[in-house]
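Peer 1: Just below sit the structures, each encoded as structure tokens.
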Structure I
Amino acid sequence: MPVTHRLEDYLKAIFLLTLGGRVTRVKEISEALGVSRSTVTSALRTLSEKGLVKHEHYGYVELTPRGAELARALYERNKLLHVFLREILGVNEEVAERDACSMEHHLSAETLEKIKELVVEAMRKDNRRLSDLGPGEEGKVLRIVGHPIIKKKLLGMGITPGVKIRVERVAPLGDPIEVKAGGTLLSLRKEEADCIWVDQ
């Protein structure tokens, strides 16, 4: 049974809110998506029936393995389109965010792959993602790209453009990544480090 575009947005929001093993509830999802709690509850019921989320009444919301896989793919697609619109085409932040959310539901896999090739080549020329750095490497934060939920979290941690950031340790499988930013040790998920572009 297919998942509607709106339900995909719920999956993506839950994925972002639960990064790093955090938990989320209806209230946080409601705030992230700008909808009422009853609307979230209704969407969660549908997603639960489809086997994509687990949710007990008044309890935490979590993605099932199948839901997490779909949500991660949706997030990666959205992030790619956002970077393409913002960094390659120069579209302003608000428009890039809105258009990426709209486009992610309609582009073919072939088109997305071509956009990815273009983005990777263009970004490689100028700078690198924090997740590409190894232990001991450092750089200055140039920009933070990606979904507003992640951007807000990173900015709240003090990771802002111009801040010097150094990779201290990387877990054996590449996640999490321990960094030092502005004198503070922080632990980031790979998805978060992917959103931070640095100039070495």
Structure II
Amino acid sequence: MNDIHFQIRVLIVEDEVLIAENLAIYLNNSDFIVTAIAYDYNEAIHQLSNNKPDIVLLDINLEDDKDGIDLAEFIFNKIKIPYVFLTSYSDKHTLERAKKFQPSGFLIKPFHDKSLLSTLEISLSNYSIQRNKEYPALELDIINSKLLSHLSPREFEVIQLIYEGNTNIQITQKLFISINTLKRHINNAYTRLDVKSRSEAIEKLKFLMAA
């Protein structure tokens, strides 16, 4: 299992090529991996439907018949993953329209690299907190009773922190383990859950707890 399953998978939706490529370079050298760059609404729909990421960076102002807020409606109603708006527009009307579909965060262009990472981290956490209000807390015994290969207590700790929206770096700090050790636990847990990414793992855990 390669790193694309280990790192947090990001779809960038941005019609300015240079900005999109710079974002991808920066994220690929951090705790994230960019699965694709979509330059318009239709390409973004294709990526979301066929290569579901863990989080989306979404420019509001797409040069298309449909803009980023139209895409946000699709994510909110169909895909159900966190997304962060990127925008050079900070006027009240745009922000009010954007808030309708509950974005996990906003970044006003231009922004610093550190602001990007902190916004992604906070967005993952906030989205998880809101989502988890609708589902029962994870329980190792219940989950293992429905798996052919059982999660170890340590693997469950890791999966629980992923479920709560923690990044890989945050998990290593909370559990006092190395990145390589974390990677081994994640790979083992994903194998037992029969999933390949964070978003798939979260959906599987929700299913196991509800079944």
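Every number in this text was worked out from the coordinates using simple rules, so none of it is lab data. Treat the numbers as computed from the prediction; the structure is a model and nothing was measured. Cβ atoms are built from the backbone, for glycine too; each structure is taken alone.
Peer 1: Check the numbers for distance in nm of label points 7 Å out along Cα→Cβ at positions 82 and 154 across I, II and tell me which is largest.
Peer 2: II
Peer 1: Here distance in nm of label points 7 Å out along Cα→Cβ at positions 146 and 178 was calculated and came to 3.5; which of the structures I, II was it taken from?
Peer 2: Numbers: I: 2.0; II: 3.5.
Only one of I, II returns 3.5 for distance in nm of label points 7 Å out along Cα→Cβ at positions 146 and 178, namely II.
Peer 1: For structures I, II, which has the highest computed value of mean count of other Cβ atoms within 10 Å over residues 34-41?
Peer 2: II
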